[in-house]
Structure 1
Amino acid sequence: MAAEETNRFTIVLEKFYSGYSPMAFQGNLTEFGGSGHASVMKNIDIVNGEYLTQGPKAVNLINGTQTGAVTELLSFIMDKAVSNDVSFAIGSSKLFKISSTAVTNVAPFPHAITGCTEGESIQVLKGNLYYFYNTASAGNIGKYDLDTTFDDDWGSTVPTGASEITNAPHPSDKKEDIMVFGNGRYAGVYLEESNTLDVKRLDFGQDAVVDDVLYNGGYWYLAVNSGITGANRTEGQIYLYDGAALVSTLTDETGVGMQRIGFLYRINGIIFVAYQDLTSDGFIIGYINGKSITPLVRFSGTLPNFQQKTLYKNSILIASSGLIFSAGAIIGELPYQLSQIASGVYSTIGAIAAPFGTPMVSSTDGTTNFSLAKFSGYDTDSVWKSIVIPTSQGKFKGMIDEIVVLTKTLEDGARCDLKIEADQATNIQTTAKQITGVGKRRHFFTNFGMTPGGMEDFRISLDYSNGSTTKDVAIRKIVINGHYIAST
């Protein structure tokens, strides 16, 4: 990053598509990384690949709050439309009908599901909607004909082999007329052609839980965790099951060892895996490579489940610790990045999905406020900080003389504030420099008011809190010029 000539230096910050420093999960004062890596990031969009700017803001849908139709946290949102501008979601007690702009609040929606205490997942099979949910003591599958008829206890009363399912996570996926779903220690199968349901087709053992299900390339992938849940170490396995789902034996398996699997996700035929090692903070995104997992990036946050993933600009959008992250790259020529791109309206996130192309997120404040929102405009609660850059050499410390910021052409109201944070962020510039000005693309700053004795290290901090929700500041490059001074 630095080019030195006699006692001068130039540092260029660019390639912001790199996302977080690979060591950012260890602490926010990391020096590890390249010219575009961040040590701190909040609601920042670098997924576009060419510049750094504000992340998208989550804006409530019409009827998307407790004053409209959403009076509970939505735990699962379908990730595709069932017809033009129509999809569905499920919460703790109701089935919801949604469009790209609104939540239906006209009878029969939201539909109260008899006995439901926790919604799990939804699938559409041959013109019918099947919704998995838990009751106080067990589980069930409801059926909706996408017209007027709801059968909330269909799974335990109607098909051949009808039976209550377990109170457990119920991830599900479908292929043509076959649906495979998690059922605690079991994997269940429904064959629509014969109207046959087997809620215990595969048994993985007493302490096992099927935590995600995915169909790909002729096989069902089953993510199974075994062990005692909670703050205890568990073991994860990914099993392959024949696509016809007619037998009770497995085809192959991939182990992740003493690590818990959160979800599976398919992009372009590659199966990505989120998994967690309790001995280390956060969790890892990797991909299945033969019979092993190749790690890509590490998060610092809670392990997301099968309800908290979707595709966004060729990356995986993930909900973790009340925030939304992006993992991936918009094109193959760019490195696989990790970034924190957006937030929900409230701090507790239920589900994310993008059935109409624009990501949606459900959230709650944990008491009386609930939200279903979609990305719209720009968030001003956005911060980006570079990695820490050392500027001391022996008896010499660094002084910054000027900073040049290159942006896209700015519009009226667009603004971002820049500060220098020196000496392990203990010496912070008092008055921010404003990156603003209609039509400007080159912003030149001097006189930063920092300690005259020089800096041991520094990082650049960008803050959009005084910016605009409609006019962003897209930063292409930051050039820092300085010199070294003797210091006692």
Structure 2
Amino acid sequence: MTAFLALIVPLGLLGLSTVRNIRLGINLGDEGYLVYGTTRLMEGEVPIREIRAYDHASYYWCALRYWLLGPGFIAARVSMAVLSFGAVVMVVLLGVHMTQSAAVGALLGCVSLGWMFPRHKQVEIFFSILCCCALYALLSGATNAYVLGVSAALACAFGLNIFIYYAAATFLAVMAGGVADPVMFGVQYSVASALTLLIFLAIASRAPGFLGCYLDRKVLRILRRGSTNLALPKPWLGTSPPQFMRFSRGRRLAFQAIFTLIPITSVLTIAVFADRSWLARSDGGALAMASACTALVYFHHFYSRADLGHLSQTFHPVLIMFAACSHALLGTVGAMVILIICLVGTIALLRGEGEFPFRNLRRRADAETLEDLGNGIRVARPVARKLIRMRDIVQTHTASGSTLFAAPACSAYLVLFDRKSAVYDTFPVYPSTPAGRSEMLAQFTAAAPPAVILSDAPIDQRDDLRFANNYAELTSYIRKNYEVAMESGPETLYLKSAPKN
């Protein structure tokens, strides 16, 4: 009954937020990348082998909703909302199990819900919370190495980085004194993970050439590039990070303080609660240790690309750690006070963000519905007019089933205009290499797309990452062989020039 009461408010807010926001707005880049990949999967293509993509499971997860709701953004958003539902349930149950208090569980769930954005990145959030739950169960004696090994391998299906974070957090918890026999635990964990991964490899090998493509395009490419994300300046306290300059001074300092304190508080929490006398208690010691290990490892995701979107993907273990430490040191009432402060702070920090779950609980009067475009998504009127005009030009001057080139961070156009990408790389935002530029130019000329959409906006305010500078040869080819049909802000729509006599 306590858990049921604790779930009412967070799940009610999640349902209201989902209903109000499910058709509102569009992310042309990352969200379009997810939706386009799922659409191609449904058409029989193999992610990574035939299109640049995340790991497979994210697309199969979205594809389940495609069967019920049809292809497009709404089905993908429903799929992510289901993960949000699972994440909120886990967070609330952690709070209730730790304190036996419905109020603490509800507050923890509400604060966590406030940080569940971007909506197309719920996979990362879900698994960060699942990792906390798994390690909490381990430290509490409720599970074993075999279960953790299998769950870590399952996480790998959604992302190699998620598997690495999961395994690293487990290793950290074990080394901090979380189990009595670390060597035996390691053997059992490794055996369970390896066997599960072998099953996945056997399934993946049924797609000819996939494993080689995965190794080259997902593993070796990261090693060659030397980074997992397009890095931004690190927003330590005392610096002036450009990615946070749009915020007020107070909000900017708050985000910098969070970035600086996450590793410090995580290490301190591990140091304090590594004492097994704390772990043996039922007042939050085990959960504090589990969430601190997870928070410290997941901090790498935020560190690798230090923007607000990546903070939100890694903040949930930190929040759980705060709640657990508060309960262990201050009791249930102290935990409630800390969580109320966190809730007020969350609203103050995030209330102006477009995807803040509590922001758009009322219908926006300035939004216009795209009735026959994007599943009836509602966007600002100038955006709607631009999209409709571009759609009309593309569909008038190109045949159904033809290819389209859209770059560098606008994969959503491929979905909105029902066109297939002319090239493999649908998200060319990283610094290019000579081989990469030659490959894209060859793919482009072979496909000869009748329409092209190019954005001249600098990626991360870096002029060298403007597409015209990053892929100069292809841009020059397009400008010579295509004519401008429409310009809107940084984006230009080109149509293939008629052959000259």
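Each reported figure results from applying straightforward, stated rules to the coordinates on display, with no laboratory input. Quantities reported herein were computed from a predicted structural model and do not represent experimental measurements. Cβ atoms are built from the backbone, for glycine too; each structure is taken alone.
Tabulated values for the structure
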read-out	value
Winner on FRET efficiency 1/(1 + (r/R0)^6) of positions 126 and 326 (r between Cβ atoms, R0 = 41 Å, to 0.05) once structures 1, 2 are ranked, highest first	2
Value 17.4, calculated as mean count of other Cβ atoms within 10 Å over residues 38-45, assigned to which of 1, 2	2
Structure responsible for 1.04, with Rg/Rh (Cα atoms, Kirkwood Rh) calculated and labels 1, 2 on offer	1
Which entry (1, 2) yields the derived value 0.80 for FRET efficiency 1/(1 + (r/R0)^6) of positions 158 and 454 (r between Cβ atoms, R0 = 41 Å, to 0.05)	2
Structure (1, 2) behind the derived value 0 of helix-only ellipticity at 222 nm (-39500 (n - 2.57) for each DSSP H run of 4 or more, over all residues; to 500)	1
